[in-house]
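K.L.:
Pasting the structures in now, so scroll down.
Taken together, the values in this text are just the output of simple stated rules run on the coordinates, not laboratory data. Keep in mind it's a predicted model, so treat the numbers as computed, not measured. Cβ atoms are built from the backbone, for glycine too; each structure is taken alone.
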Structure P
Amino acid sequence: MNNILNHLLNQLHSPDNKNDLLFLSKQHNCDWEKRAEQTINYIVPRLKNISEGMVMEIPKKLNASGILNRKLDEGANKFNHLPEVIAFIESIREHATAFTEITEDYESQQISASVQKYISNKLSDDLYSNSKSSHPDFVLKNLDYSHLPYQKKKNPVVGPCLKKTTNSPSNIPDGLELKSTKGSKIKVDAHSLHVGLHLGITWNFTNISEIEINGVWLAYITYQDYKKSSENVITTSPKYSFGHDPFISLI
């Protein structure tokens, strides 16, 4: 556990990030570096405690239809001499197969949604899910953001702020962001720079087309971790990305 905390705190307290957070702190009259350190020390041990269960329980739920189909196969083999039972089994299989086909089309967005729900349920006393389209995905309940300015359509706030419609914080560096990537390494593309603690989930399909979570990762992502897309690529807005290098395994 100590190696994980040290890894994250070293990222947080890197000279460049200290300067970046100091600039934000002067704008909002609060110590963002200290707040982010409190978040790391408070939430990471709790994430560690639920990480093994997350790896086991989420795929079990997502793969329920495939598991049911295998049980139906066992039943069909056992009762193949009873036509009425076989007919009943096949009627159930029709619905189970439909759900299995949906699972085979899953993307990282669905995995993230399942992980977010799992964390929200397991750590409901510690954090809450932020409003949609806000960074980060999770906010600690013991932190106050009433000092932040409200976001405005005219003269929009760049950096930490509150959304007027939901009164929820946005672009804060002391929450928890969730990212998931298909494969074995984290790779994230974004339209803006989100600094803060990031929980990364890597996942893939098994050889029987079932979902497995193969990695749970943590990093404190800084502005320096982002790479801007090539200037000669035509896009509607700038794009940024970061890879697997900053992350450390939680399991």
Structure Q
Amino acid sequence: MAQEIPFCDNIKDIRIINHEMVKSLTDGTTAKKNFSLTQESLEESLSCFKYSGNNKKISPFVENYRLPAIISSFYDHVFEEGSVPNESQLSKKYLNTFFEKQDNSNFLLREKYQDTKRFGHNFNGYHLLPRILRAYPSLIRDIHFYTICLASPLFSKVVYSLKYDFYKGLDLGLRYKDKSFFVSLHVETSRGNSYKTKKYSRHSYEGVEEVVLEISFDDCKEVGPFFLYTDKHLNKLINLLEKKVN
């Protein structure tokens, strides 16, 4: 059986159900908080953010290592702080959670998170940073789209699950006209297309009402350094859902 890529701090799942966040831990306990982010408040924050992840050198060792899930640090920050992390906050949380700092630039992956099929668990921080930052814009884009859907009166329920997102590639759950759907958000880039191919080769979606919303960056709006979904994409999603319910 393949080694499961872990989440941070014994997290089993983090869900957002309409305006409530629920963090479930592996010991069976749960914690709840209000989810107060809106499209407007999020865009206001993002307009002041910086992004330095473009054109950074990629380390083959880091790329091929089954590192802990960066997305879990992102959503744990949202749960604990009630805001999205900037790139520095995300990087620090991820490194502090999963690694022991050896010196100014080297980090040792904590033993319980190590890939047992690999030899060597020391990483240069300059090599880890590009991988963390490369994941960051899509995390921002996805939670922003959640807020767009949440504001729409057409959905009686909007759900996000860290577990379903990371392990199944299902970005969003929606209740539309008394029917439940999962939405997969797909940006048409070479990296996005590669992920899409891997996703459908790894998982079976039999019995899952999945709607795939495909976009290009040309259709997005820029807020700060990020390309984000708009109401245009919401309308496209609704058209796709209408074809499912009719």
Structure R
Amino acid sequence: MESPDWHVLYHDYSAVASQLHREGRYKEAILVSTQAYEVAPVGSSEQGVAARNNAAHFDRIGGQTDTAEHWANIAQEIHGNILESGNLDNNPDALRIAYRENAATLLYVGAIGLRRDIEAQLAGQASSDQKALYYLRRAWTDLQHAQALAPERKIDQYLINAARRLALGFAVEGEGRIENRLSGVLVGAYATALAFISESPRFVAEVNPSLTKAERYRARKRALIGGLASIVVNVLIAEPPKRRKIFALNLADRVL
């Protein structure tokens, strides 16, 4: 329920949940993120962020894909409504923020859909509705819009986070087409190059200010491994023998 000092409560809950997530304490993070969701005004961007954070927590817990998708869809509805309301056209900074948050939410929706498709293909089943790549492309487009409205000519951290997932989307849902795999390799190379400046305030906008020096190093390492892995996945996923595709899908699932 919304309270007069909800900003303070929301900030505190969000900070604690973020730290718990980084420590791998996802179930505890879910409890705290849910409190952040409940204190934020209904339909606000903050409530959408809390829902998205819950999607991220559940996505890290095995067997919780349906619940993660549920929270991601709630966040998508909230952020989509804010962006499409038309109330931000005369406020460039608010519009930039709305594009960023909508993109981050679409990124999670796409990533969860991609995980479903990977699991289906590993089980020898047909992919689901194959909308993951669609959502990842929309997220990329919204981030480009946000970048154009940014006051600083720095790379947005969300773009770095999105690149490897978009590259993996081209591989997993690209139906083995050479043009999709080539796009995936190019975006993967972009992700790899940007990994070296991930979470660096000197070169990147909207970094996480609460990260320690060690956590920033680990973030760059993860980004580098993810970028390189996305290139490998695009190269191997459509190549015979079948075990190469299985290796590629398992690798995609690990770095997603």
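K.L.:
Thinking only about mean count of other Cβ atoms within 10 Å over residues 112-119, which of P, Q, R has the largest value?
P.N.:
R
K.L.:
One of P, Q, R was used to compute helix-only ellipticity at 222 nm (-39500 (n - 2.57) for each DSSP H run of 4 or more, over all residues; to 500), and the result was -25000. Which label is that?
P.N.:
Going label by label, the one that fits is R.
K.L.:
Compute distance in nm of label points 7 Å out along Cα→Cβ at positions 72 and 88 for each of P, Q, R and report the one that scores greatest.
P.N.:
Greatest value across P, Q, R: structure Q.
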